Each structure stands twice: as C-alpha cells, then as structure tokens.
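Pasting the structures in now, so scroll down.
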Structure 1
Amino acid sequence: MAGKEATVYILDLGRSMGEKRHGRDQTDLEWALEYVWDKITTTVATGRKSALMSVIGYRTDKTDLGGIMEEAEGYENIRVFSKLKQYFLGDIRNLQEHLKPSKTNNGDLLSALAVAIHMIDSATKGTKGNPLKYERRIIIVTDGRGEMDTADLDEMASKIKDPEAPFEIVLPGVDFDDPDVGYKEDGKEPHKAKNEYVLKRFVEDCGGNFGTLATAIDQLQTPRLKETRPVHSYRGPLTLGDPENYEATITIDVERYPCTMLAKPPTASSFVVRTDLAGVSDPSTESSATAFGEDHPMMDLSAVRNQRVYQVESIEEPGTKKNVEMDELERGYEYGRTAVHISESDMNVVKLETWQSLQLVGFVKAEKFERYLPLSRANFIVPQKANQPAQLGLSSFIHALEDAECYAVARFVAKDLKPPLLLLLVPRIEPEWEALVDVELPFEEDMRRYKFPPLDRKLTVSGKTITEHKDLPTSDLLDAMSDYVDAMDLSTFGRDEDGNEQEYAKPEDTFSPLVHRINDVIRWRATHPDPTLPIPDPAEILMKYSAPPPELMSQASQQLDAVKKAADVKKVPPKVKGRGKRQRTDRDKPLSGLDVDALLGNPKRVKIESSNLIPSFKQALLAADDIDAIQEAADDMAKEIRSLISNSVGDSAYGRALEAIRVMREELTELEEPETYNSFVKTLKDDVLSGKLNGNRRDMWWRIRGNRYGLVDSKRSAFSPVTEEEAKRFYHV
C-alpha cells in the first residue's frame, strides 16, 4: 500500500511567462505546463485517495487565497485554485481554463511558498495537532523574473527542514543555469540572474532539487516505474523436522514477500446511456459524478454491470433451458478436456487437510537443478522484523546453502486448507541484505514431456543414421552461423559514461512499450481532449530496443553474407496476391514463353454444363484471359442458378443452387471482380422476392440470407465500393 502524500504546485503565471524565447514555438508557460501536466496526470491515474494535490498561481491578475490565510500586505496577486484534495479529470479540465499568462508581473514567489507551507501544515495535522505521516512536497515552476521579498528566507528554510514534518522542495526553472548538465543561458538579465542565485542557495539549503526545466522535461521521456509497498504472503515458521514430536528440529520465524509483480496496462471500461429509472441512485453514476463533475458529458453514462445466470436443459420442455440457483449445482473439475463430477461427500473424503506451514523436505545440488523447471514469479523469504534470533538463524541457513552449493526444497501451504506447493529456496547474499529466493516447482502432473527428432542427423525407417542431407546444416553453415552469433553479441556492445564496454539493453534500462505507451496516451489525452489532435509518437526510449542497433548490424554484415553464401540463400519471387485479371497474364505466362494451352489443344472458352455446374464454372474462370470471358462465365452461371431455383420441386434443388452461389461469390471475389457478383445477387434478390422464378421462392431468399451470401463489401474485398452498412441493409426485405 502506497503512503500518504501532499503535493502543492506553485506556478508562475506572470506576463513574462507568455513570451516565446530561444527559438521555441511555445510560450514559457506552455513549455512549463508539459512538466506540470505530466506530474498531475500521473498522480490522477493512480486513483489514490491519499495522494492530495493543490495548485497555487502567483503573479496572477486576481488575489484569492481560498480561505487558507487572511489576505494581507505582501500576498497580492496570489491565487489558490484548489485546496489539498484528490484530483480527478474534472479538476484538470477546470485548471486548463485558468492556467493562462496574466497581464501583470506583480507577485511574490516566497509569499506563495508561505501559503503552500501553511496549506500543507493545516491539511496534514492530526486530531491533537501533531503532524501525520505524509510525504510533503512543493514543486515550483518559474522563470525567475518576478520580485521576491527575502526578509524571512531563513525562517522559511528552518520550517521546511523541520525534522518532525520536513518538506521536499523541487524547483525546475525556465532557462535556469545548471552546471550539472552543462546548460547556461546566454544574455541573461541581471535581475533574473540574482533571483536564480537566491533560489538556488535556498533550495540547496533546504535539501531540495534545483535545476533547469529542460532537463526535467527530458526526464519525462523515461518511464517511471511503479513502486508498491510489499505485502507478505506468509508469516510464520520455517521448519526442518517435526517440532511437535521431536526436539532435534530447526524453527526460524520468517516472512515471505513478492520479489516482482506483473505490470499490466489499464483496461477500458464499458458504459451505457444512463436512464435513471424511478430516480434510483446508482453507485456507478455516483462515482462518475465524483470523477467528472455534475456537468461533464460522462455524467450521461453508467457503468455496465454483469449478472451471471446458470441454465440447464429442461426435462419438462425438451429443447429449452431453465434457470437454476448456484446452490442447486454440483461441482465439476476439468481433467484435460473432460469435466469430472465429484460429489460433496466424496470431496470430503479425498480433500487434503492442510495447515499453514513452510517445511523443508529436501536439498538438491545447484549444478543439478534444471532452470526450466520454475513455474512462478520469485519471492523473498526474510527473517521476521525485530526478531534477532530469527535473523541469526536464517543468515546461518543461507550461508550454509551458499557454502554447500545447494538449494533447499520446501513444502508450502499459504493458508489452512489450501493445496500445498513445492518451493525451491535459493540463497541470495548481497552486501547489505540476505534472503532466500523461492520459486514454485512442478508436480509430476505438471510435466509435459515431448520427443523431437535430433537436429544434427536423420534416422531412416531401417535404422540407418544419415548425417548429410538437404535438411541438415553443413559444417560450413554451422561455422558461419556461429561467427554471426558472436558478431551480434550484445553483452559488450553498450558503452558507459566513460566509454567502457558494458551490456547493451540491460533489464533495468528496458521498459514495456505496451504498458508505458498506453499510460502516456491516456495522460496526454486527459490534457488534450480534442479528438482531432493526433496522438504524439511514442518516446524514443520505448522504441530504442525494438530493433537491433544499426551500428551492430553494419559491423556484422560480413558474417551475415557468409551465412547467406553457406546456406545458399536465394531470393524468393514475390507472391502474387489474388487470381485477378490484373496478374493473370504474368502469372500464367511460362518461363519458356510457349503457349501451353495452344500446344495441348485446350480451348480458350469453357462452356458451363448444368450436369457438372461447379467444376465447369471453375474451369471457365481458369481459362478466361480477359474481363469479357469472366463476365460471360458469370452470366452463364447466373442463368443456371436461376434455372435450378425456378425448376425446383419445393426446395429440392435449393441446396445445389445455394452451393453454386457460394462458389460464384468466392471465385469472383478472389478474381477481384466483386461487382460482377454484387450485380448478380441484387437481381436474384429482386427476382426471388417478386415471384419471377416460377412462383413463391421466398424460402430460397431466407437461405441466402441465413448463410450470409449477400453483397461483397469493402471489408472482404478492397475492390468493392459497397460499404459494410450497405451490405447489412441488403439483408433487409
């Protein structure tokens, strides 16, 4: 569980913040708000009620302290936009309307800082006046061009450094000098240089962070990892032996915490239009009001709620189902693809009674353990806090495993009556801490043993071993591939700050593009609600490791060419998409240039035969070499389909006609001539529904409709002008 925090943003809204400087296409305030909005939206995305925020503007046109303090001399042109509270999307929308450059340069930064300190002090006091456990943070963004009253600077610094309730000060200044990153503004105004000097000494005296805004914005590109307070999954004894029946046992009080957790991107929520039937209050709509405000468009929506219903076949009415209650059902368990029913009485017999425990059951040599066996994520097992005997005992056990080069195997039951697990305990010794790292081991039922043929030889039916074959790599190919793998080695391709070799793409330097990209887009859209604005490209650091580094590819080009030569790699001709008239001439033309059809006496036109309808239609299309031939084959096929329908006794010939329609639709779509089929099926629909095909043939239309043999839309074929909506409307009578 994350701790409590109270953050106040102090923004410089003076007239000077509305100017564009140093070739930027943004004003200083717009540039500064990139940093501020990222910080605010990141906090809002967590949804934590204990993450309180407030925004204070100084050098504003109006003075409004929001009741935090009484308005007095020296506090003019300061505006409190909100008290400390949990922020929502509606608060961001309201702030966007107010965070504009003012028409004045009057206003004191240090007075605004005093208001922020007083606000946090008042909001984080306990019932007896003692400060609560909050992380107090003040973030200041300014261009340093305003006036400052430094009379009470020392008192303010001592208040910020109060050991009982300290504050963290962060000040990224617009175009402030920062020797750490080598930035210095040319032609700086003397007044601004003086303010920078004062603010830098003040922030450093308070133990805060002082720097230039450019560096802070650049750091926003690096994803921030979510750190969560670990919650123990087990707290109890680690035992060796049976302490209840024997004295010669070992018992160590330990705690188990997760080592890593899977980060998932935020999921979308489903909403429906709210009806507010009978004025009933809906918890989902109340949460929408809290998040968006009463006037927000999202207030017209309500969250979708799911309801689960159990149904079984009805004995009284065959072919129907009836609803049953959950307690009327018996439990079933999957065994492969079979559902196995076990009654409650049998379950009580076979159910294993377990108690919460962590028992050592054996040891294994580290060199004999197969790394593919672990099933779960890793966890840390550490001694219980403030338990010195447990710390000494577990440390001795960890060092014993390390010295013996062994791993321990333990039987773990997380809670009473839970199924037991087998854990592998691996010693981990670091300079400042020691722990056991555990991973889950498989049982025999979890193992899947598959046999594959060897890769370096082939076995014939007679038992003969073949080492040279077209499917087996040669020694030259193996050597070339080995050299190529060595040339693509990433373990020494990276460089540190001093230019020394180091690993490329370290795990701590790589980030999940899925998780962080979605979070970035959500935060960006929160402050840019206009749907016409294009979403910015992903940060460079997210895409850095999505492809091999070009420098390494260039260095390994010689080894890659050797692999191609040894493997006799040849370029495959491009695959012809479709069988349409656009590619038919090139596709059917033989390499020799001879007309094979003419030599074999094959006709250029094939007649559609009613006794051999579908094969003859396909042969006609195969022999067609122009659009006229395709249209002629389609017309003959359409004539035969109409004949089948009109001459059918009842529905006896509907099946043959329906199959012919299916083949005609697929073949013409593949030939990139969907319009030929569409014109046919439109005419067929009109003829069937109007009774032109020898009486009432509506049953044939329902079969066409039920099999979805209607118009070919643009989704199915890019050459069709019919939209999906038009194709759906076609099925309506």
Structure 2
Amino acid sequence: MTRTSRLPALLWGLVLTACLVFSGWQLLRGTSLDTRITALLPDTHQSPGIDRANEQLGAPFTHRFVLLLDAENPGEAAAELAQALQRAGAVSELRYRPGDYQLDSLLEVLGPSRYRLLDDHLRATIDGGDTDELRRQALASLVMPTGIDQHPVRDPFGLLNRWLDSQLSTRFDTRGDLVTLEVDGKALVVMTGELAGSAWDTGLQDRLTAAIDAFQKAHPRAHLWRSGMVFHAADGAHQARSEISTIGLGSLIGVLLILLVVFRSPVTIATLLLPLATGAVFALAITLWWFQGIHLLTIAFGSSLIGVAIDYALHLQCARALAGREFRLRHMLPGLALGLVTSVMAYVVQAFTPMPGLRQMAIFAGCGLVGAWLTVVLWLPMTRVRTTPGTRKLAERLWRVLDHLRGRLGPRVALVLALIAVAIAGVRLQGDDSLRLLNTSSQQLLGDEALIQRELGRDTGTVYLLITAHDSEGFLGRVESLNPLLDGLVKDGHLGGHTSLADHVPSGARQSANLERTRRLYQQQLDQVYASAGLPPALYERAMEMLTQSPPLTLDHWLTSPLGESDQRLWLGDIDKGQVAGMVTLSGGIDDHARQQLESLARSDEHIELVDRVEQISNVLGKLRRQIAQWVAGALVVLTLLLALRYRWRTWRVIAPAGGAILTVLTLYALLGVPLNLFHQLALLLVLGIGLDAGIFMQEHPRAHHAWLAITLSILSSLLAFGLLAFSATPALHHIGMTTLIGLASVWLLTALVQRRVPKDQPAP
C-alpha cells in the first residue's frame, strides 16, 4: 500500500480516537441513557406540565417499594428481613412498625386547624340542624375520652378524630407492634422501604433481591408480595442476563464457528468484526454530540441496524480470499458504494420525520454504517487474508445451489405475487401498539403488583387529570368543583376511585364555611354539654375563643409535613405563565362512559387535561411504527428510481430480495393474524438493508462466486445473531427475532430465484 493510500487510513484512525475520547468524556461527566418512552414524542404534542407530572407521579414507585409479609412469627420474620435489607445496603429507610411513622406530628400539623376540617357527613349533620346526637357523643367522650386530644376545651366534639377517621384508611391495623393489612382473612405485615440508590442500579438490584431470596430460603413457609420499579427492573435485568448467556452466547459462538470454518483464520474473523466496533464508536460520538444525550432504544435498535455493516466486510474479505493476489479493490468499490448509499438513504430519510426518537435512531444507524464502511475500505485492505482450498470448495458448492434456483421467478410472476401480497396485507394486517410489548416482568411479579396496588388503594398514577390555576387556592377550588362528577362516576361503578390534594387540604373558602359550621355547633350544643358534664360555664368562652385563633391549613404547610409526604407527588407548583398545577389521580377500572365524560370535561375547560400514560406510550409506539412504514416506503420508491439509472431493466432484480422479503413477512403475519408492531418494523429495517446489499452485489458480480458466498454468510450470521431472538421470552426481542428469521430466509431465497440464468459455457471467476 502506498503512502498516499495510507494517509486516509491514518486520518480515519485519528477520527475514531477522537470519537472514543469524546464519548468516554461525555459518559463520565454524567450523560445518562434516557429510558423515558414519552421522550420520543415531539415536544409540541405535550403541555409543559405533562412531562413533569409523569415523572413526579412515577417517582414514589421508582424510589420506593412495598412488601407484604405473611409468616408464622411475623414480628421476628419482619425484623430479620429488615436487618437483612439494611445489611445489604439496599435501603435507606424501612418502615413496618407504628413508631416508624411520625404520627406524633398529627397534633402539630392538624390540631390548630381542626375547627376548619369537617368531613361531608359532619357538614351535612350540622347543616341539617339535628345536632343532638353530636351532643350525646361529645358528653360520652368527656366521661371516657377516646382518640387523639379530645380535650373539653380544645376539642369537645372530637373534630380532629372525625377528620382523621375520614382521611386515614381503616384497613390498616397494628398487631404486635407491627403495621398490618388484612387480605383474604390474613393479617399481612406492611413494609415500605426507600431505596439507597437508583432503581436502575444493577448492583442495588442484586443486593436487594439477594437479601430477599436469602430470607425466603431461611423461611420457606413465609410468603412475600412485592411492589416497586426496582423489582420490575431486576426481573428484566435477570431475564436479559439469562438470555445473553444462552441465546446471545449461543448465537455468538455459532457465528464465530461458521466464519472459522469458512476462512480458517482468527485474524480474518477479527477483521470482520472490526467494522462493527468502529461503526458503533463513530455513531455513538456523533449522536451524543448532535442530541446532547442518547436514548436506550437508539442503542438497542441502532446497534442491530448497523449489523448490516458486516456485509461490507464479508464481501471484501470473501473476494480477497477467493481472488488471492488477483484482487483489486477498485472492482469492489461500485458495489460497496451503492450498498452504503442505499442503506444509509433507507435509514437516514427517517431523520426528517417529526419524531425525535426516530430521528435519533436514524442518525445513529446512518453514522454507524458510514463508520463501518470507511473501516472496510480504508483498513481491511491493509490486512492479510488467508486463502484456503476449503473456502473455494464451499463457494463452489453454494454456487451450484444458486444455479439450481436461479431464473425460477420471472418479472411477471413476481409482479403478480407482489400485488397479491399487498392486497392481503392491506386488507387483513392489523397493528398492535400495546404497552405489553415493553413488558419484561414475570407474571408472578405482575400479580403481586396488582394485589398491592389494589389493597393499598393507590396506584402509580397511570391515568390522571392535570389541573392548572393561577394559585393554590384556585387549584383547590377547581378540584373541589370536580368532586361531584367524580363521586358520581364512582358511585355508579364507572370509576374505581380518585385521589387529590383537596381530599386532605380543603380550599380556603371551604375551610371558612366549615369554621362557621363549627361555631354554630358550639352555639347550639356546647353549653348543654358542659352543663350535663358538670363543668363550669366559663369553659364555653374559652372554647369559643379557640375558634377565633384557628389558622387555615395551607397546602404548603401540609406538603412540608411528614403527613403530607405521600401527597407531594400530586403537586407540581409553579409551571409557566404564572400558573400552578397539580393532579387528580384516577384509580381502579375506568370504563368507556367515564372516559367519555372526562374527555368531554377536558375539551370544555382549558384548565383541565386528561392524561393516560399507558395510552400515551402506546401512541408513541404507534406513531413510530407508522412513521417508519411511511418513510421506508418513500425511500424504496426513491431508491428504485436511483438504482434504475445504473441497472435499468435489471433494477427489479435488485429490489426484489428486500421488497419481496418484506411483503412475505407482512403477508404471513396477515394470514396468521399476527398484528404488526414497532419491533416487527425495526427488524424489517435490518431485512431491508441486507436485502438491498444482496440485490446490488449480485448484479455487480453476477458470475462471481465470492458475491454469493458473502451474501450467504451475511444472511446466516444475521440469522444466528438476530433470528435466534425468536426464542426470547421478552416480547420485543421475540418479535424482532421472528421477523428477522422469516425476512432474512426470504431474502436469501429470493436473491437466488430472481437471478438471470447464466449459460453453462460461461466460466465464473
């Protein structure tokens, strides 16, 4: 190689070094992977508060966890489990005893405002004027006090106890100094924990699950129910590691063995894998620089898309292995260049879509292909390739298979079959954008999660109303105005329940009205209570004076108290344009009638927005799926026109392997009733890239053994690398694997079937 040709190779090496340094620096300085599916949505499709609301509602589920424990000796078992979790360094706080909850702050936070806090039943009783029963209850409590701070002067009618009874769940109990919850007749210990780190930290996941597993082995008769993002993340990580060690490792060994049998040289195999590594480095650096971050889906699927890049290395090294000293790079460059241009166009054209996630994946895949191609062209010719008789014999045998298949599918028959396939797919093919596609949790964990969320009466806020107002008082008033509608939907069975800040902090207007009711109750009954109890009449004036000193309970005071800690997720505070916002979460079943009512409410009031996080993520998947289909179809049309400039009437033979394989997959799914999803289509991008390369190289080298050998190896290695994912238990990976398996097998067969017959007297180089 001349000095002139070595200069570009050296420059490419410097570029890759810079990319490696830049990527490492970005990752070390804190650039993290974005795992939010909603981040893939265009910014214009969401109001300013929705992203914050989604993150805030999910934060408790992400940072905390809940365990329900059933054991023969619950006190000892709970203490042992708590010690194991704390020794593992997995939790920063664990609460399972009454003393762990700061209930002593009840008096401090709510006591001064108790006269302003009346539940609906007490309000109705006072408004009705029949308060004699309240007087009798107050007299009985003065003789035998019950509850918290029922003092003759401070709270003769037990207003604080009545308010707490209406607010706190009566299902919780204390048994043997444990907080328990009765489920199916059993008293289960309720343990709530705060993680000592991120739920996505695999080290923390391992420590937490190891401590729980050790406890369960030591207590085989005990049973644990688990809830929390950390357990779902650990389930997914465990499944991923398991599949990597089986499917992943098996496919890698299979690919390496095939390449070793063909080339008989570990050095040559290393040169085949080198473009993939350099392409990934180049793509990662460009993506981090362009987008100031990177999404997890970009790495997952961008990496699979640049798997097309191994085609370039295989074609080059197969040609060198068979040609030996007769090899000339210039003979390969047209095919390599066209393969790069078509693949990059098919992917990068999606960068013009309005979907941020799709743009990022397109840039990553396109840059990865360019990086891999430059490595193939600039570096691989500098390496040595071992020429063996075995490689040539294998190429000759594969050529005989090609001779047997070629010419059996003509243009007219191919066109008819394509039209039939389009008709079947157009009529029968359905779409699936369900959130189940992203699920990696076991059925047992999903069952645990559903039970705990149901029994605790709280959920992760997947469906909620986002309410905006000019200030907190306006927000609380607006929420209270919604309660009649929401309560009616619950009463009629259309809605499971709803939770809001107004449940715990009434609006100022409501508190003022409650204070007047309390004053009326005192004026009607308090002197009779004191007289019947034999207490001095002077206490009446002191009790009435307490009412004048009662401050309102403010939202800020409630949220900053230990009691209001769990409600912090419902309040966003200031958002923009001088507005504040908060959420009303909707739990349980939400039927079509309730959804229609709430959607109508949101349309009629600009300050109310109905958000369904599950539906939102499904919309993301659906938009990505449709955008990919539309832009890839457009790219295929443009590519066909461009390829026609070079191949003219032979263009259909170039397009047929990729286009035919895609139609084969779609038609088969339509006939079998398999709905098409995003992950099917991402796998079809891989099929498209390899199919285009196969069609181009067979037309560039129609009588060359090395072209068919490289195509066969490319498809076989991709089938092992991606097709085996069809056996994955993870839905997304299973769909990718199944589509790749069918699509690439179709590419190989169609590439052979559409080739023009070559007279036997023409030698093949």
Label whose coordinates, when helix-only ellipticity at 222 nm (-39500 (n - 2.57) for each DSSP H run of 4 or more, over all residues; to 500) is calculated, return -20500 (choices 1, 2): 2
From 1, 2, which structure was distance in nm of label points 7 Å out along Cα→Cβ at positions 141 and 413 = 5.7 calculated on? 1
With FRET efficiency 1/(1 + (r/R0)^6) of positions 189 and 613 (r between Cβ atoms, R0 = 35 Å, to 0.05) as the yardstick, tell me which of 1, 2 scores highest. 2
Distance in nm of label points 7 Å out along Cα→Cβ at positions 317 and 469 from the coordinates reads 6.3; which among 1, 2: 1
One of 1, 2 was used to compute distance in nm of label points 7 Å out along Cα→Cβ at positions 165 and 373, and the answer was 5.6. Which one was it? 1
Assuming -0.60, -0.92, -1.04 is log10 I(q)/I(0) by the Debye sum over Cα atoms at q = 0.14, 0.19, 0.23 Å⁻¹, for residues 13-84 alone as calculated from a single structure, say which of 1, 2 it is. 1
For Cα Rg over 2.2 N^0.38 Å, which of 1, 2 scores largest? 1
Origin of the value 21, where relative contact order in percent (Cα under 8 Å, 6 or more apart) was derived from one of 1, 2: 2
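Every read-out reported here was derived from the displayed coordinates using simple, explicitly stated rules and does not represent laboratory data. Just so it is clear, the structure is predicted and the values come from calculations on it, not from any experiment. Cβ atoms are built from the backbone, for glycine too; each structure is taken alone.
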